[in-house]
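In the part that follows, the structures are each spelled out as structure tokens.
Derivation of every value follows stated rules applied to the coordinates shown; laboratory data play no part. Just so it is clear, the model here is predicted, and its values are computed rather than measured. Cβ atoms are built from the backbone, for glycine too; each structure is taken alone.
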Structure I
Amino acid sequence: MKKITEKLQVSEIHSDYRSSMKVSQIFLVMQEMAEKGANELGMSRESMIENHQTFVLSRMSLEIGRLPKLYESIEVTTWPKKTIKLFYIRDFIFTHQEKITMRASSVWAILDLKSRKIVRQQATVHSSDKQHVDEALSYMPPRIKLPEQMDEVGQVLATYSMTDPNGHINNIRYIEWVYDYLPKEVIEFYNPYTMDINYINEVYYKDKISIEMGKKDNKIIFCGKVNEKICFMVQIRENQ
């Protein structure tokens with residue numbers, strides 16, 4: 001099992017008006033760490049592009065105990081946990097002063113860039129599929145279920161600045177859109193909490209995304225739609 005640990009100092013570009021690290025920036029750090037982890041396992045972006053393939057996120061759960069603060073030094077550790085059918089599970093922990101402040105688990109798949117379909121990789125990218133392995137979270141990121149009542153809270157136009165090398169809108173933008181429409185009192189007082197996200201369909205340059213919000217069982221739930229097609233779902237729930 002190949003673990004990677006990196007140190008990061010929270011800067012102004014990472015932080016919001018509360019001097020807390022933005023959750024979208026936390027997702028960006030995990031995305032970059034996952035890419036480095038794939039490189040360590042011989043699955044670099046360049047080698048995969050040559051085979052017309054890339055990794056894509058399917059689901060992720062992030063348990064936030066305490067958000068990092070401006071100028072704090074944190075450590076981020078990631079490792080591949082196991083493979084389940086077509087999916088590769090990668091976990092993360094964030095520590096500050098040797099205390100774990102956040103935990104996350106992510107579900108990845110390999111996308112064929114020509115067909116835009118999920119493919120089976122014959123060679124496993126994990127060094128261990130044993131039942132007893134280190135885990136940040138003891139559960140799989142869940143499938144989100146929308147409440148019956150969802151109300152549109154805004155619309156977003158997918159612009160050039162939101163695109164990434166995979167040819168679609170970078171997934172951290174979804175987190176930014178959620179926080180743009182999340183009530184201020186939730187941002188400031190809903191802590192600690194867990195954010196779950198399901199990636200359903202890709203969003204492309206110039207798409208118009210409808211952002212909808214609802215509540216179910218004390219969870220705040222968002223979804224993004226393009227022409228009534230659900231592209232992503234996010235739920236925020238208090239930690240137990």
Structure II
Amino acid sequence: MERLDKRLASTGRWSRKEVKELIRQGRVLVNGVPAARPEDKVGDGDRLLVDGQEVDCAPFVYVMMHKPAGILSATEDRRQKTVVDLLPEELQRRGLFPVGRLDKDTTGLLILTDDGAMAHELLSPKKHVDKVYLARVEGKIDASDVDALARGMELSDGLKCLPAGLEPLEDGSRCLVTLREGKYHQVKRMLAARGKPVLELKRLSMGGLVLDEALEPGQWRFLEAAETAKLRDRAAHLNFLGEMNKKT
């Protein structure tokens with residue numbers, strides 16, 4: 001159970017002060033009955049309406065965004081636009097943050113949420129969540145490149161990369177790269193080390209969640225129930241594996 005004003009304010013659409021005024025004006029209904037006081041308790045099974053519209057008070061929000069180039073994967077920046085700036089004000093007030101980062105010039109799938117526990121499970125280096133990228137490179141990907149990434153690479157600066165998947169497409173100037181880690185500029189650095197600098201990079205999937213092709217760069221949508229369940233199941237599975245590894 002939770003205070004009515006706190007639950008409505010948690011959606012980011014109103015402040016606690018604004019919620020109190022809505023209640024005073026009789027614009028908030030709880031299970032069809034006008035709310036009496038801001039401190040009244042409500043539970044997950046209660047139906048809340050404001051101005052006749054049902055309010056989704058889910059504890060966490062999950063958003064899929066097609067990140068455009070030129071935007072920072074950050075919550076805020078004084079000088080540059082961030083992915084959070086692309087969201088409506090009510091979601092910005094909820095404190096959503098990107099699950100992982102994409103380089104400023106990298107496009108594609110980005111998950112934003114306020115569920116810190118799930119984000120931690122998906123981002124933990126020990127959990128090895130698959131991330132698939134589409135890259136366009138200078139030159140042509142060949143069999144030696146595929147073998148080099150499959151074996152795992154150590155870059156000139158000493159960075160050790162886990163084995164990664166590399167699949168050439170079409171004429172070899174485009175390829176799919178599958179990582180199980182997410183080190184700084186990793187795709188670009190690995191391919192550059194093979195003499196194939198990356199010209200364009202787009203993330204297609206993360207943890208089994210695939211970018212919605214209907215989303216144009218800069219657009220977003222809420223995750224569907226099945227997609228959210230998939231992420232939760234994935235996070236729970238990773239947590240289970242982590243606990244089992246500790247025991248062994």
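A few remarks follow.
- Structure responsible for -8000, with helix-only ellipticity at 222 nm (-39500 (n - 2.57) for each DSSP H run of 4 or more, over all residues; to 500) calculated and labels I, II on offer: II
- Label whose coordinates, when mean count of other Cβ atoms within 10 Å over residues 51-58 is calculated, return 10.9 (choices I, II): II
- Comparing distance in nm of label points 7 Å out along Cα→Cβ at positions 3 and 227 across structures I, II, the highest figure comes from I.
- Mean projected area of the Cα convex hull in nm² - highest-scoring structure of I, II: II
- Between structures I, II, the greatest calculated value of distance in nm of label points 7 Å out along Cα→Cβ at positions 35 and 67 is seen in II.
- Structure responsible for 0.95, with FRET efficiency 1/(1 + (r/R0)^6) of positions 27 and 219 (r between Cβ atoms, R0 = 30 Å, to 0.05) calculated and labels I, II on offer: I
- Among I, II, which structure scores highest (criterion: distance in nm of label points 7 Å out along Cα→Cβ at positions 43 and 179): II
- When distance in nm of label points 7 Å out along Cα→Cβ at positions 139 and 187 is computed for each of I, II, the one that comes out at 2.7 is I.
- log10 I(q)/I(0) by the Debye sum over Cα atoms at q = 0.11, 0.13, 0.14 Å⁻¹, for residues 83-210 alone derived as -0.41, -0.56, -0.64 - corresponding label from I, II: II
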